[in-house]
Structures are given as C-alpha cells and as structure tokens.
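*Asks:* Each structure below is given as structure tokens.
Values quoted throughout were computed directly from the atomic coordinates according to the rules given, and no laboratory measurement underlies them. All of these numbers come straight from a predicted model, not from anything done at the bench. Cβ atoms are built from the backbone, for glycine too; each structure is taken alone.
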Structure I
Amino acid sequence: MSMQTFRQSRQPRPALILASTQAAGAQDSTQLKLCGIRKSFGDHAVLRGIDLTIAKGDVVALIGPSGTGKTTLLRCINFLERADDGTVTIGDHTVNTRSATEREILAHRRKTAMVFQNYNLLRNKTILQNVTEGLIVAQKKPRAVAEEIAHAEIESVGLSDHLHKYPYQLSGGQQQRIGIARAMALQPDVMLLDEPTSSLDPERSLEVLRVLQDVACTGMTMIIATHEMSFARHVSSRVVFMEHGRVVEQGSPTQIFAHPHHERTRAFVRDMENPFPA
C-alpha cells in the first residue's frame, strides 16, 4: 500500500466516532474500574488515590503536565508497576494490588495490551514475527492462526508490504503502527497507550493518530496518556485531567476544553491551546 493510499484511507470520520462513543455510553457497561490506586517511589508520592470507572468502548485521554503520574497509572493498570494500594477491575476480574499473586497478575495482564512510547519491538524479529509472538507464546495459538491474525492487523495499519522487514528498516511512525497492530492482534479488553506519538515528527504523528482514530471506531476500550490536545478533543469520548498524582477533573471533551469547571484545568487548556498569547 502506498503512503498516499494509506493517508486517503485514514481520513478523519468524526460522525462515525461520535456514533461509536454514544453507543458505548448507552450500553453503560463498565470495562475498567480503578479504586484508590496509590503509588510512591521512595518518599515521592506519584499516584495519590486514583478512582476511575471506564465504560466498554470508551476512549479516555489522560492529559496533564509531565510528571503528573499518567504513565505510572497506565503501568499500574497492567502491573508493569505494582501499585502500593488499591484495586483494579477489568470486566468481572478484580485484583488487589497489595495481595495479588503472580498467577492473578498474569491472568489480569492478559486482558490488556500496551503501546509504548519507544515502540518496544523485538529488534531481532521481523514485523510479522513481532505481531505473532504474543499470540503464539502467551495465547498458545497455532502458528498458522497467529499469522492469519497478524496479516489482518498489519494490513489494517497500512503496512502489509513490510511483513518480512525488521524494525530498523521502518520509520518511527511505521514502527509505532506495528506496535498498535501487535496490541490489536491480542484482542485485549483494554488497550493502554503511553504517549504513542511523543517521539515522532508531526507528519508521522498524524499517521499514528489516524490509525488510532480507526481503532476507536472499532469499539476498542482505550486509555491514552497524551499531549496531543487535538486528538483528546476530537477522538476521545472522555478526558481526564491529572496533576500531582490526582484526578483534578474529568468529563466529555466539550466540557474539559470548552467549559472546564476547575480553574487549574482552565489554565492548562488555555496554555496548551494558546502558548504564545499576544
């Protein structure tokens, strides 16, 4: 697939996204619930009692200043970091962060998939092998089945011509699109994305954001830590503003960006959207 064809196939579809998020809200089915999540590194409290309830199909954008705990929260959801206190529920499976056993953590983690800032692709494996690895090793799928799934997901992100290349042969934006395909292939209950465009130039960022827009249209439940205010405004169904390890305010994109209730939210949005006032 050519880059021109890929871009044409990834044009924004706001009406479809709105319908998808409205349908998810109408179902009112809780997919993820966080209760009292706390995490400290030494004497530094990073998360100070986070409570969040996220419905199936929600696309939740975590915004806020750097160092406010967004990445740590994502990592605590899938136990890449063990929170000091609190519970994490995905569907009907609740895990206590203090007492969870390794078996419970593994079962819980298999309900999630993570897209990292720095791609985290296996450098010694081809693009196809990167996507099939989790299907074969973690989900125990036969290789033929795994490859069929991988082919479909790689094609969905516009990279079917690169199956047998290695990560170093792709651009950063292409590598991140493969990271998204790898996550989608696992068919997680919740997809976690940690600033997926932070290391990309504006053009490559746009490619990745358009892929994520299409993922949102599938009804995938997504939590995205991001500094991309345009994505948070136009693609997410909910926005959560965090600062100093706490949720300051949450609501629809319209509420957060046009009618925020909290003064700190207003100041943050104002500075992000108009960094150089006259």
Structure II
Amino acid sequence: MPKSELESSATQLHIPQIPQVVYTDSIDDTYPSLHYLTVEGKTTRQYFLVAPDSYDPTTPLPILIGLHGINGSPASFRDQFLFGALASEYKYVGIFPLGWGDEVNSNPTWNSGSCCLSAMVANINDVEFIQAIIQEVKKNYFVDESRIWAVGFSAGGMMAYKLGCDLASVVTAIGVVSGTLMQDPCNPVAPISIIQLHGDLDDAIPLLGGGQYSTPPVRGSILTAAGIFGCTPTQDDSNEINAIETSAWSCSYGTDVRLSVYKGIEHEFLRSWSYELVNSLISQPRIK
C-alpha cells in the first residue's frame, strides 16, 4: 500500500470491511475455557478463552491473542508466560489457540508465510481461524476494537506479524518475542502498533537473520513496518545499565513501532516481558 494512504489526516482512518468467516463454536463439557471452532469446510480446531474474574459489561474489553511457539502449547503460553493471570489484572479477554499439526508433526505451529513445518506445507489458513475466534469473542463480550492484540513467541511471533499484514482491519497491535516477519509482501490495510523484544544471542531466530528457518534480519522486519506506516524515528539508543538497545518510531493514528534488543539473552521469553508487552499494548489504542 502506498505510504500516503496510511498517513494521518484530518479525516478518520478508513478501514475496509472484510467478509465475515462462517464457523461454528462449541464449549467442552468438562473444561469450560476450552472451545472447539470449525470454519465451514475445514478441520475443527481448539482454543482456550480466559476472561477477567470480574468486569463491567458496559466497559469494552481488549482482546489478547496468545500464539505459542513450535515447542509450546496454548496452556504453556497462558500459564508460563502469565497472560492468563494478567487477564484479570489488566481486564482483557485472553485467547490462546492451538496451532496446526498433522499426524507426522507432533509440534503444532502456524502458517506465517515462509514458515513453519506442516502448517506451511498444508497452506493452512490460520488468519481465517483467528478471525473467526475474534468474531466469536465479539458475539459474547463488549470488545474495545481499538485494542485487539496478537502476541507471539518464536513461530507464534511470526504468526503475529502475519496477522499484522493480513488482518490489520481487525488487529490493532502485535507483540513479538524472538520472532520475525516471514511474509513477503506485507500489505496491511491500516497501521498497527508493534513492540518486538529480542535477545542478541538468539541462535534460533538470529538478529542478523539465517538460522534453522532461514529467517530474514529482525531489524529489517521493523524497518519494513516503519516504512509501510510512514513512521518517524523517536529513539535509537543503548541503555548500558539494563543492557538494552532500543529503536522506536512514532506512527499514524496513535500507533508506534519499537524494537528492544536485550544483551546476553538467547531464544527465550522472560516473564517480565509479559508485563512490558501488555503495558505497552494497552497504552496504544489505534485511533480512528
């Protein structure tokens, strides 16, 4: 999309309407947080839903979609990374879907473009699956449509980027940990906020690119997004005390882009990053 079409103006942000996904959704008899969703004509898939312990139904809630990595699971992303517990503290609806896996591949993953494994080979439409889940949440909760986030680790971070490319009409921000952009071209219909956290010793998704999945350079992903959105640089510095190098850009319609590289960190997800991600995402609603 030409840069001029994404720049702020005196008019409201125009976001094209997309067709609704036809699906059915059911809840497990034993575990009420477990849902089974079937997009019409597709295989039934699973996700977990975590709502705040208490909330005002007249107050809109953000949605956080948590996307696990290849060796992870919805439960581990929800519990180990605290995003389930944080739903009550920050008042959002947490969604934790299960990636795609076939009989050969025991590690479910996502089709994020040029990665990963069986989901990519089978050309699974994970964007459609996530869109259907968001539709279902909107049927049952008063949703803050300026705060719909996709947060992912590793291959889940790649999927978060794909949602930013292909579902920017709905998803307003992404949080990426140890992931990178695997979709080319990436043509979002609206600007989104991006916060990316990465370790400089990550050898699975190296900062400079390469590794097992032949990933592109991480900084290139951020620069691509900043260029698409016509963002203005606001920060480029190194904090020696906390061993963090941060680059940031201010973008249109209330969105921002930031990359923080942590020195001495490998391919991992620090628990403190969960708070950093949610605090950043909740402070950046997309303004229409």
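*Asks:* On mean count of other Cβ atoms within 10 Å over residues 155-162, which of the structures labelled I, II is highest?
*Replies:* II
*Asks:* Can you tell which of I, II yields 4.9 when distance in nm of label points 7 Å out along Cα→Cβ at positions 107 and 203 is derived from it?
*Replies:* It must be structure I, since only it matches.
*Asks:* If helix-only ellipticity at 222 nm (-39500 (n - 2.57) for each DSSP H run of 4 or more, over all residues; to 500) computes to -7000, which of I, II did it come from?
*Replies:* For helix-only ellipticity at 222 nm (-39500 (n - 2.57) for each DSSP H run of 4 or more, over all residues; to 500), the value -7000 is produced by structure II.
*Asks:* Separate question: As an exercise: semi-axes √(5λ) of the Cα gyration tensor in Å, calculated from one structure in I, II, equals 26, 23, 19. Which structure is it?
*Replies:* II
*Asks:* To which of I, II does the computed value 17 (relative contact order in percent (Cα under 8 Å, 6 or more apart)) belong?
*Replies:* II
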